[in-house]
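Multiple structures are listed underneath, in structure tokens.
Coordinate-derived values only; no laboratory data. Please read these numbers as outputs of a predicted model, since none were measured by experiment. Cβ atoms are built from the backbone, for glycine too; each structure is taken alone.
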Structure P
């Protein structure tokens, strides 16, 4: 089966309501979305636009519903791409068409507003304290993939303050990243990944351009793939890489060679994994059901030790 055949028949669905029960918008309506997800603490965001909804439907989306679910995929397989809450909505006209634009975020309310009051007695384990915190984050957030070393407290402690600060301290103690992913709290050690299989990205599976290796990470573009998630892993062919080497720029007419410590640091490229397995730090999904735009851009890095391609995390 050719790559074009595999990627045929793009579909998108926007569901606004409570627990996925509300207003469904799909074909033949035009839908455009931009979704940014990272492994960091800052909430993931989505910008979703829908064309020519009925006044009644637009009124319900803008005035009654708060939760939004975005599914996308191919054929009949629409997979969850984003889940969050509507922060702002804006309706406007563009020529003869009317567009409803939603500005959405995942876990934004819990990140900005959630306060916790925890009483942790001596002997309380890290996971027990975390469960108490999650119970105070509100109905928007549940427990997702959490990988932590379960320690018991030698002394009791009372904690009162912003939930995000508690999670910052916990992540620093565990040498991990924490984030909200589709309504779930995720904590993954910096030296590990989600316990999912690596997603193979090659020219045969939807790669759109050769991976680019920089000093910040490895960037790769492919056809839209909802299975690519922060903290997960992808498998690349190391022979596909196109290095960005400063020395090449120095050969251009009129260029001046960089000097000093800063130049040396900026010229360093992230390491390549011998097996081509890389941890996903960020993914940007950009899709439009009425245009050619339907892709994912991934930023990933190799870990210090090789990560298995299978479900087991390092």
Structure Q
């Protein structure tokens, strides 16, 4: 009888604990509910709508009919899309690597004693905090073939004999958009990594000095291991922002010359709004998701290990 009574009382105790847990977590859910609704409305709904469009033959002014994965199959056979795919991968890899290496080097320099350090750090942030379109328009004038200051400076220094077609040659255009992306993203890397360097306890370096460690050993065994978490998060954020870059490429080249600088974002915009093919534009936009997912999972695994 005692065992039976205990068994009958067990569900009641479990229900009581569940109710108490619900009461303790309910205020938290209520607090995050407005933000969750905003995220669902501003991010979730557009994604669902894009998925729907990508599975139809919708055009501007026409809802379209269901066609399955025909849009994706058509993309894989398109030369311009394959060029945009290759550009997106190479652009992201080169730009993120350069921003990481140069940003870490600048952060190390800023972490040393400087004259007017606040002014220097504030000035470093200017390329990142100014509106991107303003900064890119300035570079558009700098790269100008006839009136650009870059060609004038290089000719004045005797490095070139005639003006360089920075935005008219496919190879130079790719290098130019990567350079501007690195110019704009470098301050974010430098300041973020500088915050990580400042947080490293100075006692660790003092102990390394006592043990006779060189600068390279301190960098390898103290600085790098302790900065890996913040470095991984910074790279993770930069990968997402770089692979979806639009403003820099659209203002400088609009995907040209000869589609040589098209990326997912610019090609999707051109397909959806210039030609009115909403289905193709949505399919191009969603095509980057697998690459982003793989990159995010890899970087998140590094963060968890760190």
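With helix-only ellipticity at 222 nm (-39500 (n - 2.57) for each DSSP H run of 4 or more, over all residues; to 500) derived from the coordinates and found to be -4500, which of P, Q does the value describe? All intermediate terms of the calculation are to be shown ahead of the outcome.
On the way: P: -4500; Q: -23000.
Attributed to the structure labelled P.
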Comparison of P, Q by distance in nm of label points 7 Å out along Cα→Cβ at positions 125 and 205 - largest value held by: P
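Among the shown structures P, Q, from which was the value 14.6 of mean count of other Cβ atoms within 10 Å over residues 141-148 calculated? Working shown, then result.
On the way: P: 17.2; Q: 14.6.
Among P, Q, the structure yielding 14.6 for mean count of other Cβ atoms within 10 Å over residues 141-148 is Q.
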If relative contact order in percent (Cα under 8 Å, 6 or more apart) is computed and equals 18, the structure in P, Q: P
Entry that produces 23.7 once Kirkwood radius over Cα pairs in Å is calculated, selected from P, Q: Q
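Out of P, Q, which one gives 2.8 for distance in nm of label points 7 Å out along Cα→Cβ at positions 181 and 269 as computed from the coordinates?
Values: P: 2.8; Q: 1.4.
It traces back to P.
To which of P, Q does the computed value 0.00 (FRET efficiency 1/(1 + (r/R0)^6) of positions 61 and 229 (r between Cβ atoms, R0 = 25 Å, to 0.05)) belong?
Working: P: 0.40; Q: 0.00.
Corresponding structure: Q.
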Read-out FRET efficiency 1/(1 + (r/R0)^6) of positions 109 and 165 (r between Cβ atoms, R0 = 25 Å, to 0.05), computed value 0.15, structure in P, Q: Q
